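Next come the structures, one after another.
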Structure I
Amino acid sequence: MRTRFSLYLFTIPALIVLIVFFVHPIIMTFNMSTTNFAGIGEAKEIGWRNYERIFSRDRYLREIWVTLQFTVIVVASLTVTGLFFAAMLHRLPLIRNFCRAALYTPAMMSFVVVGYIWQFIYSPINGGLNVALTDLGLGALAQNWLGDPDIALYAVAFTQIWMFSGFTCAIFLAGFAGIPTEIEEAGRLEGASSWQRFRYLELPLLGPSITVSVILTTIGTLKTFELPFILTKGGPDGATRTLSIEIIDNLFGQYKFGFASALSIVMLIIVIAVAMVQNKVLRDRENVT
């Protein structure tokens, strides 16, 4: 009993930090979300009016949909590209360290730097991408990448994928490192090809790494603000206006603290719900495999 009490005692500092910096701010944000507080003056209670406004107007429902669509594109692409690069580097130990560092470098760069670099690359006037397509004789494929509502979201998503492919690759490389060498050697002795070893031996054992990668990238992408804001500021025609941009705009642009708080609570619920569903599905998959 004394040992168990000592263990609980050591958790008190962590619980205090959790309550002060996580639980308490959430409670304050929820309380503010039921007011029309504008940053100064007295906050007037308005009940659930902010939430009714969010779910009764197409504008905010569209932003939630854009956020979810952007997340699906980025997370699915990051998982596939990270897994592809990790599988390749796992089979190329001589260049693994160099390529791993090269792939991870974009993730260490500032969002602002990455945003302005890709803004120049996507520029319809002498932008690097359109110039390259023209020089290759593919000028017909040149687009106004950030000015066309039909492709702007995909252009922003590609920038996010480029930036964080090395991050997911590092997670999967750690998973590959945890696979016993005896399993791969047994596969080679049985005459399994590289694809067969990956599909039937390595991929099932990478279940925990897939779970970690998908959950982390999903949570990060749902909260993404910097790249969509720098590249398009939510345009054109709201095609890349995510929930994060709407929150920041209401908070610092229009000083609608109460409404911004309601949007933040909605985002928190979405993040928690998606993360819980993903964790349940992916954990069940690990148990099956």
Structure II
Amino acid sequence: MKRVINFMGIRHVVFAATVLLTLVALGSLVTKGLNFGLDFTGGTLVELGYEQPANLEQVRSQLRSAGYADAVVQSFGATTDVLVRMQGDDPQLGNQLAEALLKVGGDNAFAVKRVEFVGPAVGEELRDQGGLGMLLALFGILIYVAFRFQWKFGMGAILSLIHDVIVTLGVFAFFQIPFDLTVLAAVLAVIGYSLNDTIVVFDRIRENFRVLRKADLIENINISTTQTLLRTMATSISTLLAVGALMLFAGENLWGFSLALFVGVTAGTYSSVYIASILLIWLKLTREDLIPPVSEEVDERP
């Protein structure tokens, strides 16, 4: 057998660091809260089409001169398209902002392509539905893993997923990075990614219970994690490289989405080992837990 890495030998240290990180994330969520974007709080979105490639810094400077210092200016698709976002409950705010830009003028002429207003009630509904969707996803995953494996596996998987979500949200709360619908989509994607990684490890642990008759649970986990390590690293590194490319080159519109994926994938990789598997040790998973109950046959003979 190839060399087995003793992952569980440092489980207490890593779990203590994980608890500390989770508490910091929870503290940030409680004290600072999420910096909800316009999708959730309501506000105005204006799309501008310029004749020449737009200078975003110049557009921001023009908006500050016009009295709109809080406006968020982003590139949108082509270099000539600019998206301006601003919080506010005035439906006419978008038209006022466009008129102010026209008055300031500039060498690069533009036209207003669209003006959209998202009311606070709509934003609050989106926020509530998004949170409900996340809870339903976690509940469905718990049921799936419990039926496919065993309830102890289900508890380990769901605790790992909750950790990944809390850490991802905690980063956004701590640094007050805008949280919009694209970030919420990334968090839901992280749940699916982390679950897949956890199930690969759990599947190998279950198989090794049948193969390694003399191995105890900790030894089983070490062997199973070592056997799946190359697959896990290949998947995680390739995913992080793709997400890193998005962070660097996809522009400001997808930066929050990319960051959520980057944090979530990183957290999901180690939580599959140092949260999900550790819980199996605490719950004292045994080989007997995986043996299906034998149904008693009723003798109907007289």
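Things worth noting here:
- Label whose coordinates, when volume of the Cα convex hull per residue in Å³, for residues 85-172 alone is calculated, return 125 (choices I, II): I
- Structure (I, II) behind the derived value 1.31 of Cα Rg over 2.2 N^0.38 Å: II
- For 28 (relative contact order in percent (Cα under 8 Å, 6 or more apart), calculated) the corresponding structure among I, II: I
- In this comparison of I, II, the computed figure 4.1 for distance in nm of label points 7 Å out along Cα→Cβ at positions 37 and 213 is attributed to I.
- Each of the structures I, II was assessed by mean count of other Cβ atoms within 10 Å over residues 237-244; the largest value belongs to I.
Only the coordinates and a few stated rules stand behind these numbers; no lab work does. No experiment lies behind these values; they were computed from the predicted model shown. Cβ atoms are built from the backbone, for glycine too; each structure is taken alone.
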